[in-house]
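Once you scroll down, you'll see the structures, which are given as C-alpha cells.
Derivation of every value follows stated rules applied to the coordinates shown; laboratory data play no part. All values reported here derive from a predicted model rather than from experimental measurement. Cβ atoms are built from the backbone, for glycine too; each structure is taken alone.
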Structure P
Amino acid sequence: MANLKEIRNRIASVTSTRQITSAMKMVSAAKLRKSQSAIIQLRPYVKMMSEITLRLLHTDRDVPFLRSNKGEEKILLLVLTSNKGLCSVFNSSIVKLAKKRINECSKEGKKIFVKSFGKRGDSSLKAIEGIEYLGSDDGIWDSLNFDNVSSIAEELVREYQTESYDRIEIIYNQFKNAAVQEPVVQTFLPFNLESNSHQKELKAENNYIFEPNKERILQSVIPLYLNTLLYKCFLDSFTSEHGARMSSMNKATDNAQELLNDLTLTYNKLRQAGITNEIIEICGGANALS
C-alpha cells in the first residue's frame, strides 16, 4: 500500500492536471462561442447561395462545372483535421472516413489524390498505399478567414478547369453541437443537379430576365458560391474541433476531480490509521511504566 508521501505527491499531480484541463476547457469554450456564432450565421447564407446557383445552372447546362470529365477518373480528396490533439475522436473519425472513401474509389479503379489540412491527419494519410499524397497545409488553421480559404478555392477551381482532377470532395466534421460532430463527405466539384431535392421546382421556375446578362451573372455567382461553400466546411471543422476539445477536457476535469476525491479519502484514512496507531503505542507505553 502507498505511504502518505506517495499519496500526497499523487494528489499534487492530479490537482495540477485538473487545473490544466479546466483551463483548456475554458479556452476551447471561448473559441467555440465565437466560431459557433459564425457558422450559425453563415449556414443560411450558404443555403441561399446554393439555391440561387442551382436555379441559374438549370437555365444553362453548358457550364463547365457541370461536366463529368472522363468518367471522373481522377479524384481529389481534401481531408480537414486539426493541428492539435486532446479532442477525443475528432481526428480519428475523419481519418477513418477518408480511408473508407479511398477504398471505395480504389475499387472503382479511380486515381486518388489526397491533400490534408491539419498536422493530425498528415502522418496517418501519407502512410496510405495506393494514393498520391499532396502534402499537408497546416497554416490555414492559424489564420482561418474567408480570404485565405478563397485563395484555396480559386486554386481548386483552376485545377478542375485544367482537368487536373475530375472530381473534388471535402471530408470534414460537420458541427451539430458542442458534444456532437458528424464526419461527412461534401462534393465541391462538379455540381450535380440531378441529386438536388428541389429539382422539379427548380426546373419549373426557369423564366428569368438576366441583367446585364446570364454569362456575367454566372461568372460572379459561381466563384462566390464555391468560395463560401469551402469556407463553411473549414469553419464547420474549426468549430467542431473546439466543441470536441471542450467536451473532452470537461470529461478529463471531471475524472481528475473523482480521482482527487478518492485519493483524498485514502490519504485521510491512512493518516487517521497512523494517528490511531500512535495513540495506541503511547497508551501501551504509559501502561507499561505504571
Structure Q
Amino acid sequence: MSERHIARQQYRYGLVLIAPWLVTFVVFWLYPLVEAFWLSMSAYSTLTGQRQWIGLTNFAALFDDQLVWRALINTVVFTVGTVPATTAAALALAVMLDRFTSRWLGSVLRAAYFLPTVTSLVVVALVFTNLYARDGYLNAVCRMLGLPHPERGWLLEPTTALGSIMAMDVWMATGYYMVIVLAGLQTIPRQLYEAATLSGATAWQQFRWITLPLLKPTLLFVLVMNTIKSLQVFVEVYVMTRGGPLEGTTTTLVYEVYRNAFERTDGMGYAAAIAVVVFVVIVAASWGQMRLMRTVLPSYRAQR
C-alpha cells in the first residue's frame, strides 16, 4: 500500500471523526450567523412571513435610535464594570485557595464559592430582586446601620439599578472563573517558587514574575470568555428590570434584540441588525484583549 493511499485513507477517517462536530457547527453556528446577516438587510414580518430586501436601511436606522445608543453605553459600562472586578476577585480567591494546607477546608471553600455558578440564573435574579426591594434585606441592614439607601428599592432608582445588577453578576460569576484560575495555578511547577525563595524573592516578586506570566493563557481565556458573556447580558435585565426603571436605564444590546424581535411584528430584521452589531463588538473586544495581554503582562521567559 502506497504512502499516498494511506494518507488519503487517514484523511477520510479524519473527516468521519469530525463529521458530527462539523454538522453541528454548520447547522447551529454558521447557518444562523449567515441567516442573521441576511435578515439584518431585510424587512421581515412575523405575521405574514414575508421578507423584503432593504439593504443597509436597518443599520442606518440604528444611528438615529437613541435607545440603541443607550443600550450600547449600558452594555459597555456593564462589561467594563464587571469583567475587571470578577477577574480580580477570582484571581485573589484562587491564590488564597491554592495556598491552603488543609485539603478538606480548601475543598469546602471551592464548593461554596462555585455554588452560585450552578444555580439557575433566573432563580438568583429573583432572589436578588427581593434582596434589592424596598423592604428587602439590603435596605433593612442599611437602616440598622444608619447608611443612606434608596427608599423605593435599589432596582427602582435610575442611579443604582444598573450597578445593582452588575454587583449580582460579579457575585455569581466569580466562583466559576476562580476554578479556572485555580486550575491554571496548579499547573505552575512548585520548583520555580522554591528557587525564587532561595534567591531571596519576596512573595510579591514571585507573584509578579512567576505567577502572572505563567498564568497569562488562563487569564486571557477568563477575560475573553467573561467579556463575551457580559456583552451578551440579557437574563438579569429581563428578570429584574425589563430595561427600567426609566426607559433605557438598564437596557442592553441583547435585550434590545429580544424587544425588537418578539415585541414587534415587523422588528425581526432590525433586531438582526442589532445582533450583528453585538457580534462585531464581541469580535473587536476579543481581538483587543488578546493584543493587550501580549503587552501588559510580562513574559516569564524574558525575565529568567
Structure R
Amino acid sequence: MNVTPAELREASHDVLCVGHASYDLTFSIPHHPSADEKIFADNFQSCGGGPAANAAVIAARLGCSAAFAGYLGDDLYGEKHLQEFVREGVDVRYIARGDSLTPLSAVLVKPDGLRTLVNYKGESRQLREDAIDLSCIRPRSMLFDGHEPLLSLPLAERARRQGIPTLLDAGSLHEGTRALMDRVDYLVASEKFATQWLGRSDPQEALARLNEVAPVVVITLGGRGLVWRKDGETGEVPVFPVTAVDTTGAGDALHGAFAAGLAVNMAWPQLLRYASAAGAICCTKMGARPGLARAAEIHAFLTLNPTKIC
C-alpha cells in the first residue's frame, strides 16, 4: 500500500498498534477431543484476530483514533480482515500486503471458556524496517506485541526520544518480546511470559526482576487478576467476577484498553481498573473480536463492579 508524504503529514492518532494480524476460526466444542476423536461444534464464528490487531480495534471502539501497522495477505482472509478494520474505523494505511497468506488461527473453546489455539503463519515473514513508512506518524501512545520487531524497535527508540509512552504486550517469550522488553515504558506481561523469562513460576519475584528491565511492569494472572510494580510501589488488582464464555482475546482487550488509557493520560488506578474491565468483559462473549468492549460498556461494567487496586 503506497502512502504519500502529504497523507502521512496529515496522520494524527491516539494509538498506534504494531504487530500481528490473523484471521480467527472459532469453534465452540463440548470438550477437547482426544486422539483420533471426531466431535461436532455447537457454534462457530469467524473474524479478524491477532494481539496488536485486536488492540487497535478496541482502542477505536473506546473512542480513540487508532492505526494498525503490520501484514495482511492478498487473500480472502486478508481482505475480510482489512474490511473489518475499515468498518471499525482503524486506519489501514500502514498495512503491508503481499503474496504470503494471512496467518490463520483455529480456536477450540470449551464450555468453561478455556480454549486451545492453533496458529498457522505459512511463509509469512517479519516485515523489514522499510516495509512501511511510519516516519511521520506521531501517536499519543504506541503498543507493540513483539511479532514485528524490525518495525517496532526503531519506533520504540523514536517514541522514547519524543516522550511518547510505549507498551509491550508480552504474551510469551520469543525473539520479538525479548528484544523490546527493555525498550518500552510499560511491560504488560502474561504469567506465561513471566514464568518463561524467570525460569520458574513466581509472579512476585518476576515482577521485581522485570522492573529492573522496564520502568513499569504489570503481570496478568488470568483468573487471579494482576500484579504491578511502578515507582517503587507494588500492588494488585483482583479479578472481576464474570462467567467466562471464551477467554480468547481477553489479554488483547486489556492491552488495547491500557494503550487507549495511556493516550488520554488516565490516572494509574483508573487505568488498571479500566484495562482489567476490558479483559473481563471480553471473557463473557464468544470470540475475541466480538468480545472487545465499547466505552459505554466498560463504564457500565465498572459502575456495577466497583473494586480498588491494592
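Given 19.7, 59 as the derived value for Rg and Dmax of the Cα atoms in Å, for residues 96-231 alone, which of the supplied structures P, Q, R does it correspond to?
Of the options listed, only Q reproduces it.
Among the shown structures P, Q, R, from which was the value 0.15 of FRET efficiency 1/(1 + (r/R0)^6) of positions 40 and 168 (r between Cβ atoms, R0 = 30 Å, to 0.05) calculated?
Derived from the structure labelled R.
Given a computed value of 1.06 for Rg/Rh (Cα atoms, Kirkwood Rh), which structure among P, Q, R does it belong to?
Q
Suppose relative contact order in percent (Cα under 8 Å, 6 or more apart) works out to 31; of P, Q, R, which structure was it derived from?
Checking each candidate, the match is P.
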